[in-house]
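What follows is calculated from the coordinates using simple rules that are stated; it is not laboratory data. The shown structure was predicted, so the numbers you read here are calculated from the model rather than taken from an experiment. Cβ atoms are built from the backbone, for glycine too; each structure is taken alone.
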Structure I
Amino acid sequence: MHRASVLTTAGIVSAFVALAAGALAPTTASAATTATTMRAATSATLYGAGPYRSDTSEAAKQVTALAASDPSGAAAAKTIAQYPVATWLGDWTRGTTLTKTIDAAVAGADRTGTTAVFVTYAIPQRDCGGYSAGGFDEATYDAWVDQVVSRVAGHRAAVIVEPDSLAMLSNAACSASLDQQRYRILSREVAAFTAAGVPAYLDAGNSNWVTPAVMASRLNSAGVQQARGFFTNVANYYPTAQEQAYAEKVSAATGGSHYVIDTSRNGQGWRGTWCNGPGAGLGTSPRVVSDGTALDALLWVKTPGASDGTCGGGPAAGTWWPAFAEALVANARLGTPVSSAAAVASAAPAAAAKKAPSVAPVAHRDAATSGAVRRVTVRGWAFDRDDLRKPVTVRISIGGKVVGTTVASTSRPDVDRVYGVGANHGFAATVATSSGRRSVCLVAVGIGGGGDTSLGCTTVAVR
């Protein structure tokens, strides 16, 4: 992907005209000169009206999938779907699937003046045998990257290159020979994206993994000088301010490289584990940043609501987990909203509000059954962050009429593990009704001013 001609003065002017138009088009420059142009661009130039939001994101798909069976899960997915989330490309997207996925995103970004953010995640020995193990062999990977590059070239796009690929070299599970292969593969990859006019960011782990000096050394070996820069905190929970302090040190040690921070799940900070952290919340919503530092943007790179793996009761890595998505929304600290007319922040990332607004209860119906003649038993859980000390009242209706209430105050340690709100939020109640098929509906009554939450209705064959 390298081009070996000399960039004339006209070529430089041409490159910056392309910048002003919103994309860095490939030029006839050498890779090093093209990288100079790429690294000199402003974040506003690269990201335009901000990151692209897809109407067919994973969260958007879950709104429809969960609408009938899990209303509270669908509501959480709907909240997440309002924000732009990166599109992940891996060994599950190949051939025409890869082409269609990329083309749909860049077309949407072109229509809206935004930037499609992609993640490549198919490097050989991915995750070194961990929950997300997989990836291609080197030759297949190189060809796959070439296909990605060919589809994003000439469009407004940005690429998060292989999360964990450099930070994980500290892991004993990675083979001793992996370092040099990674440096070779990644250097080739970021040079190709840069030649195509697309900003690429290499992995820099997070503020609590590898020291800035060691991380900078790995980035330099992996070709960061030929890239826009690096990213931090992908799929993790560390606070933005802590990440930015770390990233500024790494930037200084890599020639002023720019960087982006993943804020998708860091609203509540570190949760004691990287894997499905209990009590985690959505972080500052995606936005472009121009604060005088090397920070380009706060992005949602990890898909909020997707499991990290089979830990803490979660499903397989990458699988949508409705309960975790609900927790992320309930614990969200989204910062100051970004208006469509001013998508580029002119100051440091907005801090979370000092006092969260009133919210509706978070609740779930586990079951509604008829275990005895003319009786219906309902079970589930509910809590309201407006006051976690008070049990939520759950209203029970059958056939459109309220037939009873119960309070969510019994022990549910599983709820505490996911939401970090304490265990006493379960409920179970039995009410009388006539025999036959009956529509049973539940509503969690709000404690504060955030309103009530419907747990949906279900038909029960009453004995």
Structure II
Amino acid sequence: MQRHLVRQRCRRGSLVAAATIGLTTIAAGQAVAFDRITAVGLPGIGGGEVHTREQGGFRQTLTRAAFPGLQQRSNTAFGAAVAIGDLDGNGEMDVAVGDPNTSASGQDGEVDLFFQENARFPATSFQVVRPDGTAHDRFGAAVALSRRGDEYGPVTDLWVGAPGTDVDGVPDAGAVYHYIVTQVENDQPTVVLAQTLTQDTTEVGGVLEPDDRFGSVLAPATSGVVVGVPDEDIGTATDAGAMQRIRIDPDTGDLLTGQIFNQDIKGVPGKAEAGDRFGAAVSEDGLLVGIPGEDVTAPDGSTLENAGAVQTFTANNGLSNMLKPLHYRTQDSPDQPGKAEAGDQFGAAVATGIYDCDEVTLAAVGAPGEDLGSRTNAGAVTLFRAGDGGPPCSTRMLWQGHGLTGRAEPGDRTGATLGTMNGDPEAEENRHDLLAVGVPGEDIEAKGVVDTGRVMTWYLETSSAYGLPDGTGDDEPGARYGTVLGLETS
């Protein structure tokens, strides 16, 4: 299938065919050296909102209505995907907002790029990104950003998921759009479609199948992108899932032969089974893959359905950037805190970072279905060493009231989303990262508000939380704040 998009130089308020970007979060008022911004998507509030924050607290709300030049759309999901990056090279972080829903008029999804100037997002400083796809492609449902340099200077690779794309008559097979964004001095960047990738692309690999929804999960990678395909069928095992590593030449951007992993691939423990959803969550560079639908065998021989698991990988940091399977973990693995239980969904969210011990990269794994006593689906996050070797670092488990601020309650679903804000690289061996934890089911009992949601942060034993800002629908029922996190990572 060949897709064609408009290619043109970007101007303020112009229409271009393009994309969205990466992820980042910061705690309001937290006394650490994180001066980056955060964006939280709220696609379920009205026509959708994105709230941007900085260390001092709330910054600005982005909505379609707040930018008069944006075409107003019905049936929108503005904020379903949110990403942050300096697209225009002015030293300030810009925000890309995905709106993958098809409008009432039949127009497919779009991505809106908002450019920051003097710590604000002016009403005239934006671009609209639209594909030439058909209705229900869900363009912009997932996005990732990776940076590389070439002879022309810094280049940003934008990877945009369109999981509803029909490919050669195969419904909802899915596609990933690859764009190259090049900075232009004193102007907005140029955005050019490099290629549209499907599982029928030779270098990508795989087999076109109905309802695979390739592109529904993306994570940035060095010279490429990682694609989670949790709806992939493996033989007769429906939705067993897979993870695919797309690789490009760091200098030319040419597509290289990629990698495919599932639980029936040699070297990957376990067995591909219906509903495993391997790849439902993937971390940066593909070093950690969630399998939240994995059934685990209990010590008494019974089956714990949807207890969940994760698969870790190690990467060759040379030019090949190839992945190799490392360890398979459940909550019943040795040295793991907690206990595997039916419905835990361990692996529903994953992230990696230097959160605790010096110079040790840890895996963070969300289990939003974790029961804490009688508090069903309260949720928790487990931290453990992501690789082998290095100084010792104990595993630990976090939940509200135990490492995280607040009080665990039924239905909180702590750990439904996770993100990492990188610490100061100049700190070298003293660098530590901030872990952001989405708690979309958080209730505010004092106000009788259900499922307003919160974002918790954890940094060197210190935790704080934030939610909807005052004056903009504070603690709105059903907002599920924390479902979509946008984090500036560099």
Structure III
Amino acid sequence: MVGKTTKALNLFHAILDNGCLCDQVTFVVVINGLCKTTNADTALKLLRELQKRDLKPNVQGYSAIIDTLCKENRLQDALHLYQEMTKTQGIIPSVVTYNSLIDGLFKIGHHKGAKYVFQDMLDKGIKPDVITYTILIDALCKEKRADEAFQILDLMRQKGVKATAPTYNALIYGLCISGQREQATQFFSDIISQGFSPDVQTYNILVDALCKDGMAKEGSELLELMSETDIMPDTVTYNALIDGYCLRGQIEEAIRVYNSMLGRGLKPNVVTYNSFINGYCKAKRVDEAVLLFQDMNDIGLFPNVVTSSILIDGLCKAGRVEVAQQLFEDMQNCGQNPNIITYASLIDGLCCNGCLSEAMKLFHKMESTGLKANVVIYSIIVDNMCKAGKLNEAMELFRGLSTKDLQLDTRTYNIMINGFCNKGMLSDAESLFAEMEEKGFAPDNWTFNIIIQGFLKKNDTHKAVEFF
């Protein structure tokens, strides 16, 4: 496609160089072609050439470049071009122009800007279309604001705008990620009864949600329904099911799904292998996970940072820290940068296997790369410092968390309270318990169990009873 576009552009320039006249329409056609290959800068140069020839660009030309700039996350450039189009050229933007800007702003997290542009669109009397409404619904759903998204759906219906598959898919996804899978399933049934024809993505969202809820069998039933309605499952569908079975430890069922996937002529990808490797590790079948990892290269698949992180975690949990460390080195030699999860897994593995000093070296190495430790990593280190009897260092690190813009949680407090209780420092544990409640962190069963056990070990039954 890119090669053909280059040839077309060269031919266009040759026509211009030969003195042939080109009108506005011809320029805009070429601009659109360039934008389809996400070549915003070249399209912009052509726009400037159009202006030099005293030909006025139209709304289609501007909109195409604005859309491409938004897709390239160059919102500042897109907004400048929008200002030029409206203020300098006096061109009234179309719904297409606004849709590109609203979608682009939402995708970079600039929700206030997106809402401002949407309001500007309404103020100019331009009616939102189904794409506009779907963009708004999708953004709200991704923020887990499904209730507001459904209000937009009601507004659409009032305006006579018919929802499409992407609209309904966004709403089903929003319900699923908000922990409302049952409502999503009911909504799915309702819209089908109203004549909606779901697509493969609709099913994929629901299959994935069911599998994540530990309902892989129900996910398989949905796969059968797809076949009955002549909707072909894709690799994403099968990956969701494979992952669902692997998470439940049902590796043989996952293999059955995998074979069915191959039988349909679909090829596995890195996500497929990641699920199997994770499943084998969780089932404590690490040797099989390692073999699968090695087999990936043989079929032309290259492990990504997620693959390596999963296997490092599995190796560490199996007590094979040296092998995990070697894999950690290998992934970097292959050009992969470990992420925060990779470091957390290896730091935890080193700590659990009595290598606290090595874990601290790795922790400092991580910081030197510019990665910032999260509360999970700090909790691992604090916990293992407590277990090593380094209460002062642990408490110093614990107190420093609030200065690092990290949100403490009940688990972090529990770790520190447990450290004090194990050392018999019950007054310190009690003070931290009181602080925890003052700061709005609700104690859980583990918190109470730690405190009660601490006082019972000191034969202070009266004090232990206070925490029942």
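Determine which structure produced the value 0 for helix-only ellipticity at 222 nm (-39500 (n - 2.57) for each DSSP H run of 4 or more, over all residues; to 500), calculated from the coordinates; the candidates are I, II, III. The partial results should precede the final answer.
Numbers: I: -9000; II: 0; III: -23000.
Value 0 for helix-only ellipticity at 222 nm (-39500 (n - 2.57) for each DSSP H run of 4 or more, over all residues; to 500) corresponds to II out of I, II, III.
One of I, II, III was used to compute mean count of other Cβ atoms within 10 Å over residues 162-169, and the answer was 20.6. Which one was it?
On the way: I: 23.8; II: 20.6; III: 18.0.
This value belongs to structure II.
Given a value of 21.9 for mean projected area of the Cα convex hull in nm², point me to the structure among I, II, III it was derived from. Walk me through the numbers on the way to the answer.
Numbers: I: 23.1; II: 21.9; III: 30.3.
Only one of I, II, III returns 21.9 for mean projected area of the Cα convex hull in nm², namely II.
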